[in-house]
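What follows are several structures.
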Structure 1
Amino acid sequence: MSFRIFASLVVAGLLAIGCQKKEGAPGAGAAGGFTVQVVAVPVRSEPVSESVSLIGNVLPNESVDLSAETDGIVKEIRFQEGEPVKKGDILIVLDDTKFAPQLADAEAQLDLSRTSLERVKQLLRDKLISQQEYDTAAAMFSVNEAAVELKRRELKDARIVAPFSGITGERRISPGQVITKATRLTQLVDLETVKIEVNVPERYLSQLREGQHVEFRVAAFPKDTFKGEVYFISPQLDAGMRTALVKARIPNPDRKLRGGMFANLELTLQLRESALVIPEPAIINNGDNTMVFIVTATNTAAMRPVTTGLRLAGKVEILQGLTAGEMVIVEGLQKLRPGAPVSLGTNSAAPYLN
């Protein structure tokens, strides 16, 4: 029994000596703890935009279905389908043979009533006629004058012109066809600039303003990003959907965008030019608290509470708790404790600096 007790004491002594040597090994830190190798990157200041993803519709800047203002027979068609035209270009000419004689007759009646009015005016000055007779002649002159203006307008309406510059659509008539005011002749669209219409949820209205930037893509050109600005925010919300109609203008000089396209849209709500950003792996969530480890001037780890903002692709915006240039630890967090000595890896930080 005495031999067993003696052997146990010897083993315990050897273990104690071994532990003392291990704690005093060359890899130990100044405080007696092991140095932890970590990867750290500086807190960076860069622009951050807050946006919301929505689905919108592409509309032409202007679009109209052309119709005649008078019934008639199509005499000439002076446009080709899908061609650009200028404002004021004559697109369609109706047969005006019945309008010209009517205008000539109305002008003759106007000349006759003008001569009659001058004669009765002189007779009234000489007190040879009553005021009533003069008023009758003056009224007749006004009626004939209005008739001439009407006939001139009817003659003008025999020519359908482009109300704005744009591209013509499908031709829906043929020469010799009898048309009415309800007949749709063609369509004219302006695609030099297009509009985006999108319904924005009520909760974002406080962050909306005219001049905000929008970016979107369409299925026809998935690699292209189109950009524009908000110019209209509806003063009235949709009572059922609780959304506000928002419109933006987008330059479209190459006419890639067409009316009716669906737009996958990013509406920029806020833009902060100098936001503090760190890599997402640096974030430690502990219940309701959010922490990061930083590297102090003495190369030790210190835990710092932070307030986060936007979550970006692989990054997190920091609203409070850090300053630009401070080193935050992104790898090696599992072995860390506050005050632990750390050494920085030299090459491993590169993926976090893009």
Structure 2
Amino acid sequence: MEKKVYYGDYLQLDKILGAQLPESRVNGNEAHDEMLFIVVHQAYELWFKQILHELSSVIDVFSAPEVKDNSPALNTVVHRVSRVIEIFKVLVQQVNIIETMTPLDFLDFRDQLRPASGFQSYQFKMTEAALGLKFDQRHGQGYYLSQLRDEHKEIIKKIEDKSSLIELVNIWLARMPYFKDEYWVDYEAVTEKHEGFKFWGDYRKAYGQGLIEGEKENLKVFDKLFFSDEFNKERRLNAAANRSALFIMLYRDYPVLQMPYKLLNSLLEIDELMATWRYRHMNMVHRMIGRRVGTGGSSGKEYLKAAMDKHYIFSEIAELTSFLMERKNLPHLPVQLESKLGFVSG
């Protein structure tokens, strides 16, 4: 006999709808807006769970020995990362709902929450770790350790010990094949090779000619960023990955590079949305409690601002835009490579 599924049972609504227990109600003087406060934060945690579900699958795909740029696997990655972006947009918008609560409404129950704090959302920290934020890159490490339960610290540490998304993206970029000699046999260089690459000699010269006064130092950074493993040793992306990422940005109109470009752009959008969420949260906290100490003992707005400034994960990809130049000045690619990227000369 076919099992009949009932909506409320399938979603376990009895558990979900029975999971709101305001502290002010327990203490005998229920504050109306505490229900809103709980529901919004529970919604955040459900969305964090979904984000982690998507990131786990993306990391699994990128953990394969090879991810081809025109493969269904990469399309799946971009699709799921795009879903993460849409979820983060919802998280930002949810701040609008919580801001319908006034500072006085919050004061009706705020002191009853101590020392609980949104900082103790271990799922959000799991998300940051899965994307690539390590403990030694965090702001306020002492506060971080003091606020979390040991079992939650351990969960986050296990994620940090695994390969993060940015680490896997670095590997994927570094092994991209487009600079193999076989694709550049007929390339007519106009300058000498740069660090063994004839294409980059031409590109560096054309890029340098487009720099204005005050930007000339960019060439020194160019050499370090794209050709010095020592310079990139403490960075998230190595020199080979930087070269591939810049090449993708420059020649993104070729069919094979469109999906890799969408992925890089999506990672930047995640960083931007997470920063936007932190910014909205910071301003909401300032609006609600001014200069008072947070319920978890932090410095409130000042702590949140410092974390927002430091916790970018994909900023190294964003920095590469400093080394772009106009399409009209780009070196023409050889026929062999154009064919590989999706265009065959007629």
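Throughout, read-outs are computed from the coordinates displayed, never taken from laboratory work. In this text, all values refer to a predicted model and were calculated from it rather than measured experimentally. Cβ atoms are built from the backbone, for glycine too; each structure is taken alone.
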* Asked: For which of the structures 1, 2 does the calculation of distance in nm of label points 7 Å out along Cα→Cβ at positions 120 and 264 return 4.3?
  -> 2
* Read-out semi-axes √(5λ) of the Cα gyration tensor in Å, computed value 46, 24, 17, structure in 1, 2 -> 2
* **Structure with the greatest value (metric FRET efficiency 1/(1 + (r/R0)^6) of positions 144 and 168 (r between Cβ atoms, R0 = 41 Å, to 0.05), set 1, 2)** => 2
* With FRET efficiency 1/(1 + (r/R0)^6) of positions 80 and 136 (r between Cβ atoms, R0 = 35 Å, to 0.05) computed per structure, which member of 1, 2 shows the largest figure? -> 2
* **Value -7500, calculated as helix-only ellipticity at 222 nm (-39500 (n - 2.57) for each DSSP H run of 4 or more, over all residues; to 500), assigned to which of 1, 2** => 1
* Given a computed value of 5.1 for distance in nm of label points 7 Å out along Cα→Cβ at positions 48 and 328, which structure among 1, 2 does it belong to? -> 2
* **Structure from which 27 was derived, relative contact order in percent (Cα under 8 Å, 6 or more apart), options 1, 2** => 1
* Asked: Comparing distance in nm of label points 7 Å out along Cα→Cβ at positions 72 and 272 across structures 1, 2, which is largest?
  -> 1
* **Structure from which 0.65 was derived, FRET efficiency 1/(1 + (r/R0)^6) of positions 56 and 240 (r between Cβ atoms, R0 = 30 Å, to 0.05), options 1, 2** => 2
